[in-house]
1. Can you say which of I, II returns 13.6 when mean count of other Cβ atoms within 10 Å over residues 51-58 is computed?
2. I have 26, 11, 7 for semi-axes √(5λ) of the Cα gyration tensor in Å, for residues 147-202 alone, calculated from one of the structures I, II. Which structure is it?
3. Using Cα extents along the principal axes in Å as the calculated read-out, with 70, 38, 37 as its value, let me know the right label among I, II.
4. State the single structure among I, II that was used to calculate helix-only ellipticity at 222 nm (-39500 (n - 2.57) for each DSSP H run of 4 or more, over all residues; to 500), giving -12000.
5. Work out distance in nm of label points 7 Å out along Cα→Cβ at positions 75 and 179 for each of structures I, II, then name the structure with the largest result.
6. For relative contact order in percent (Cα under 8 Å, 6 or more apart), which of the structures I, II scores highest?
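Where a number appears in this text, it was derived from the coordinates with a stated rule and is not lab data. Since this is a predicted model, take the numbers as computed values, not measurements. Cβ atoms are built from the backbone, for glycine too; each structure is taken alone.
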Structure I
Amino acid sequence: MTDRAPELLDSNRLAYAGGALPAASQARIGRRWGWWLYAEYRLTSMRAYLPTILIRSIGLPLLYLSSMGLGLGALVDSGAGRVEGVSYLVFVGPALLVSSIVMESSGEFTFPVMSGFKWQRHYFAASASPITPGQVAVGEVVAVGLRFIPEALLFWLALVWFGGVTAPASVLMVLIAPLAALAFGAPLMAFAATQTDEGYQFTFVQRFIVMPMFLFAGTFFPLSAMPTYLQWIGWISPMWHGTQLARVVGFGMANPWWLTWLHLLVLVVAAGGGIVASARMFERRLTR
């Protein structure tokens, strides 16, 4: 970005020095780099709850891996034995990483989105500038996605510490988990952008979509172990597709090459479709 956006860098330097570029230059930067400018704003605003993010990012992996990986894992290993040819900790670890990031996306793309339209109304403030509503939507997704990467990295480091990964390629989980989170969160943001009042909509999503997805999408056991009439929950769930990809890179889980690519395709299409739908909804809400 340094070579392609010198005006953007000049604008930042001047802002820190108490100056500003001419209005025409600012408008040109906004039209071209508006999505990144809004992402910068959102990332900066997240500093307000940075301690909460850090506590969650460090404490949750330790809690999950201690209880589900080592505690329950010891019972599973001594009873049923190995799962997919590996210990239960190695099997469930990638799923816990992916599921924790995906579930967090359900919080980032619901009430904060409504806040941008109704309470703080910072979406309207941004769209009053040369930044377009579509760029605001893209910037929101970019900011949250970038925030999820270091959180996934901390969880992966905890997995390495606990011995929950066996392959060097497992580091790719740091990118797979945020992709799965956006595959679920971006369509959810499009839905949140249609809501004008805080009723039971988001509670419904948490209880009847997020929790069943967490419990029945192959997080704690192979999807094939479920009754056939329930396996569809996994197939339509970004969490399961992300979990399967994480297991492939985490311990080399046997998976047909076409199915691995299908998992990736589902996540990319869901995330991309959600971003497009969100941009359209933001355009509708912010220009009427």
Structure II
Amino acid sequence: MSHWTLDSIPDQAGRTALITGGNSGIGLRTARTLAARGARIILAGRSRANLDGAVREVLAVAPKAEADTLVVDLSDLGSIRDAAARIAETETIDLLFNNAGVMNLPTRQSTRDGFEMTFGTNHLGHFAFDAQLWPAVLRSPDPRVITVSAIAARWPLGRLDDLMSEKRYRGMGAYAKSKRANVVYTLELARRTAGTPLKALVVHPGAAMTNLQQHGAGPLARVFTPIAERLLMGSAEGAAWPSLYAATAPGVTSGQFIGPAGRDQTSGTPKPARLPRGADDPQQGARLWAESERLTGVTFRP
């Protein structure tokens, strides 16, 4: 593991990867790398124009690749239902990346279905999407589901209470809550699929300057972001390594949390990372799963 690099990725010919948020940032870097290794790519996102542009970027590095698009808005259960139905009917998904997300919205916003926007998109949207396209995942003989969390999952702000931030809204608090939910969801998925070929893994990319930072607002954000970009943050290219490792390395096991090995966890060779305290509690996993089903109205029986 200590010597893993992109050159370690085996041939991906015959495998199909679906990547939410695949039109930019970590998702696009993941797509380009897998396409260059022979995988078929399905880029999922809200904007047809942005997805078409991302396909051109993928084909620029892998001219012979097969790259398709799927328009889906993860803040809209109706859009999720329609998009998932198109995939579930005929596709085989070998690698499913729950990668899209929003971060640090300056004011509390709601999804079309009335959920707090950050939690509703980052967790509930992916939960409903995964559940409804699950038949396509089950067609794969060796499927992996990779969910992108963050170091913020460890923050005390990420306690899984007041899920809709109705009592108090803080942008980074809502983000931390959604990222902890990503971890708890993945570990519960690993438990529910134990004994099957499926591997459910959760990753954190370290700290990277991607389009997630666009939502930062206020004078502190304007001062901090340029400094962080120069001194603290890793690149989106390097931040894709944990996702790529989780998707392709032969030695990973279901339920692992993968992150960069560097001391500051901004970059470096991927390795198993420390879980947020209590995230592996089966009771917490069962509660979140049941509440996710209740809120979305989607039954998920993997």
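1. Matching structure: I.
2. II
3. Answer by label: I.
4. Working: I: -22000; II: -12000.
It must be structure II, since only it matches.
5. Going through I, II one by one, distance in nm of label points 7 Å out along Cα→Cβ at positions 75 and 179 peaks for structure I.
6. Top value of relative contact order in percent (Cα under 8 Å, 6 or more apart) goes to structure I.
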